[in-house]
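For reference, the structures are reproduced in the following blocks.
All of the numbers you see were taken from the coordinates with simple rules; none came from a lab. This is a predicted model, so every value here is computed, not measured. Cβ atoms are built from the backbone, for glycine too; each structure is taken alone.
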Structure P
C-alpha cells in the first residue's frame, strides 16, 4: 500500500511539471506570434549626374557610296574588279572598247577632256589626282610635268596613253577616297555601258536610326553612343556624325536620320543587321548628390527630405530635388548636412 501511494505521488508530480512546461501566458503567446522587428534598408549617397539614357533602334548601313561610270557609249570588254573587292587610285576597274577605265581620287570628275596647254581649276584638280606620279606642285596649267605624270599612270596600268597625251572623260573616273570597295556591277561583260557601271562604297559601314523631329533636338554631332546587337558581335562605342535629313512621313510625322560611326570598323556582313543604340550622358550634365527616388520623402507642408542613418540613430535632412531620372534624384541639402557616403533610408525589411 505504501508503494502504491509513492508511485501515485510521483506520477502526479510529473504531470504537474509537464503542465508547467507547456502552459504559457497570453503575453508570451503574443510575443511569439509577433513578426520580427523591422530593419531599415539604406543606400549610400553618391556623387554623379542624372543620366536618363536615350535608347534608339538602329540598323547597320552602308557607308558613303559613289557611282562610277565613264563618259560615252561603248562595250564592256573587261571587268577586272569583282564585287566585294577593294580597289585603289590608279587601278583599272573596267575596260570599254579595249581601253582602260582608271579610278582616281577626286571629289569632282572631269568636266571636259583635257590636253597639254590647258589651264583652269579642272586642270588643277587633275594634277591633284595625279600627285602620286606628278613631280612638282599642282598649278592649274598643263605643262610637261602633267604630261609625264599622265604617261606614268598609263604605263603603270599597262596601256598606251591616249593620243595627244589627253586626259579623257571616257577613261578616267573619280571617287572621294583613295580606296573603295565594289558593291555592284551593272554592265555585264560584252554588254553596253550602263550607269552606274560600278557602284562602290568609300567608307566603312555606319549605324543609322530614324528619330522624330523632337528627339533629334536632343542629339548632337559628337555625342558618344553605345551600339549593341548580335549583328556586330556584341557592343561597340561610336560617335554621332550627322543628325538631319528631316522628312515628313505618310503618317504626318517628321523624322530625321542619325548617322553613327563606330570606333572600330564593322564588317560588311553586319550590313542590314538590327542594333540598339544608347546615347550616353552629356559631359555637360550637372554633377551633384544622387540618392534613390525611394529615399526622398514629403512632409505635410510639401517639402522634401531624406532620412539619414547614423549608427543607431536616424535624423531628417531637408533637401531640394534638382533633377530626376533613371530612378535617381539629384538633391541639395537645404537644412542639415548630406555628404557622399551617408546612408539614406529607402525602406524596411
Structure Q
C-alpha cells in the first residue's frame, strides 16, 4: 500500500478528495494532509510517504519550492503537481524539476485515479530499478556509508512503523544487488554464497555489506567484466554432467582448451575442474533436499561412477556425508 501526502491550502478541497472511492481500491492510502510546502516538509522529515500530490500556488512555500526542497534533501517520494490551466508554465517547470505528472484543477475522481495509475507504474518501476541503481553506484566507487544511509532511509520511508518489514526490505534489496554482481561473476554463487539477514543496526550492517561488495568488485575486476569468462561459466553450468566438458567448451567457444582454462582461472581464481565440482555439489544438495532419490542415484546422475567417491567428495566440500545432509539440512543453519 503506497502512502500519499496531499498538500493544498484549501482545506475543503482536501476534504472532498478524501471522500473519493478510489482510496479503497487503488492501492494508495491518503495518509495525511498539509496546507503549505513548509508543513509538508515537516511531515516528510518524519518519513513514510511514497507520493506527494501538491498544489502549486500556496502561501508560505509554494509547490515548486517544495519540489526543489524534496530533491535537495533526497526524499524518495515522487511528486505530482496540481495546477489550473493558467499555471501550465509553472507545471512545465515542475516536470523539469522532477515531478512525474501534473493534474489540471479542479480535481475530479477520474483525474486523480488516472494520476494514481501513472504513479503506481512509476513506483513499481522505481523499485525494480533500485538494485541496478545501487549496483552501478558500487561500480562507480560511491561511498558505502552514503549508499547504506540512502538504502536505509528508503526502507524506513516505506515501513515507518514496522521495523521487521523494514529490515527484510533492506536485506531483500541487498540480495538483489548481490545477484547483479553474480551476473558478472557467476562463480560467486558457489564460492561465496550469502544469506542476507539484517539485525538491529540496518544502516551499519548494510554499510559493511556494501564495503565487502566493493572489495569483490576490485578482486574480480568487475568494473571491466570479462564477458568470455562469464560465457565459460554459463556453458559449464549448461553442460555440467556432460562427458568431455572441456572439449565441448573448446568447440562452443572456438578457442583452445589451454586458453579457456587459463582465462577462467585468471578471472575466477579456480580451475574449471574445481568450479565443476562445486556446481555438482550444489546440485547434489538440491536433489538431497527435494527428492527421494537414493545417494547412489544422485551420484550417478552427476557423473560419479562410485558412491564411495561421490560421498568422499561431498564430505570434503560440504563437511558431512550426503546422508547426514539429507537428515539434518533443514534444521542446521550451516547448510
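Source structure of the calculated read-out (mean count of other Cβ atoms within 10 Å over residues 249-256, 11.0) within P, Q: P. When distance in nm of label points 7 Å out along Cα→Cβ at positions 121 and 305 is calculated for each of the structures P, Q, the largest result comes from P. Mean count of other Cβ atoms within 10 Å over residues 193-200 computed as 12.4: which structure among P, Q? Considering all the candidates, the number was obtained from Q. Out of P, Q, which one gives 10 for relative contact order in percent (Cα under 8 Å, 6 or more apart) as computed from the coordinates? Among P, Q, the structure yielding 10 for relative contact order in percent (Cα under 8 Å, 6 or more apart) is Q.
Taking distance in nm of label points 7 Å out along Cα→Cβ at positions 169 and 225 as the criterion, the largest value within structures P, Q is that of P. Looking across P, Q, the calculation of helix-only ellipticity at 222 nm (-39500 (n - 2.57) for each DSSP H run of 4 or more, over all residues; to 500) that yields -5000 traces back to P.
Computing distance in nm of label points 7 Å out along Cα→Cβ at positions 113 and 289 gives 8.2 for which of P, Q? Traced to structure P. Hey, semi-axes √(5λ) of the Cα gyration tensor in Å derived from one of P, Q reads 53, 22, 18; which structure? The correct label is Q.
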